[in-house]
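Each structure below appears as structure tokens.
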Structure I
Amino acid sequence: MKCAIMPFVGYELVEHTADLGIRVWADDIKGLFEEAARALFDIITDLTKVEAHLKREIVIRGSSREELMVAWLNELLYLHEVELLLFCDFSIAEIDEGTVTGVANGEEFDEARHSVKTEVKAVTYHQLEIKEHGERWQTQVIVDI
């Protein structure tokens, strides 16, 4: 099954000397985590070629929203690297100050259909921020490439 190709609520690349930054925005905090994950995998691969054949339920714990964001994205990156999974659709069921519970849908990497555009090594805390900006939420995340 194809992933629903939804227009991004929003993300843009941010210039950074040695790494790659993304600035993401959404209407609410759940959407911010979903869009950050989608932006991460859009950097990694062509999302239009990823199908939703499997799902992974993910529970992350942390002491702040920033810590939760890094843990959420690094867990998805870990599943990509260790289990060779590509994700294209994300849904956050619950988020509070100490926990994120969500689902990532995607499939196993298939060399015949997928390519890696950018190899991401890790999501960092460098210049990380999550804030409400007007009526929207925004985050900036720097990834080590």
Structure II
Amino acid sequence: MIDSRHGAQIPVIAVIDGQGGGIGSAIIKELRREFQETMEIWALGANATATEAMMKARANRGATGENAITVSLPKANALVAPMAVGWANSMMGEITPGIARAVMDNDLLKIFIPLSLERVVLAGYQSEPLPHLVAKAIEILKSHR
């Protein structure tokens, strides 16, 4: 069950993305389709382009950069993001060591989408299209509500 923190009326779900924000946008569109307005969605971009794309996907609030991510994550109930957001220097260097630390050090439910352009291979993982991975992430989030 996701508990609202800091007196929030509805759960806050953070979505982090970088580069063009395509993965984050896909996540937000599905969150909004599945949960409508029963949760607040925060778009946290590693750059302004990613934040803008996620805001167009109907996030409630958006902010950009390491400090915004570091300050916002402790106020969220869960994070849904590509797995590379937990790796310093990933996404062509957009994920700073501070962003990776903020992601991994916060005690919130983290649901990672196993997509990466990095030279990282998850043994046993079988590649699936992004919509299938996002659907699985939504099911995990639903099971924790």
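Tabulated data
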{"read-out": "Structures I, II, by distance in nm of label points 7 Å out along Cα→Cβ at positions 19 and 43: label with the highest value", "value": "II"}
{"read-out": "Computed -11000 for helix-only ellipticity at 222 nm (-39500 (n - 2.57) for each DSSP H run of 4 or more, over all residues; to 500) - originating structure among I, II", "value": "II"}
{"read-out": "Comparison of I, II by distance in nm of label points 7 Å out along Cα→Cβ at positions 59 and 83 - largest value held by", "value": "II"}
{"read-out": "Cα extents along the principal axes in Å, for residues 67-106 alone derived as 30, 18, 10 - corresponding label from I, II", "value": "I"}
{"read-out": "Per FRET efficiency 1/(1 + (r/R0)^6) of positions 115 and 131 (r between Cβ atoms, R0 = 41 Å, to 0.05), the highest-valued of structures I, II", "value": "II"}
{"read-out": "Per FRET efficiency 1/(1 + (r/R0)^6) of positions 35 and 99 (r between Cβ atoms, R0 = 25 Å, to 0.05), the highest-valued of structures I, II", "value": "I"}
{"read-out": "Winner on relative contact order in percent (Cα under 8 Å, 6 or more apart) once structures I, II are ranked, highest first", "value": "I"}
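A short reminder: the numbers here are calculations on the coordinates, not readings from a lab. None of these values were measured; they are calculated from a predicted model. Cβ atoms are built from the backbone, for glycine too; each structure is taken alone.
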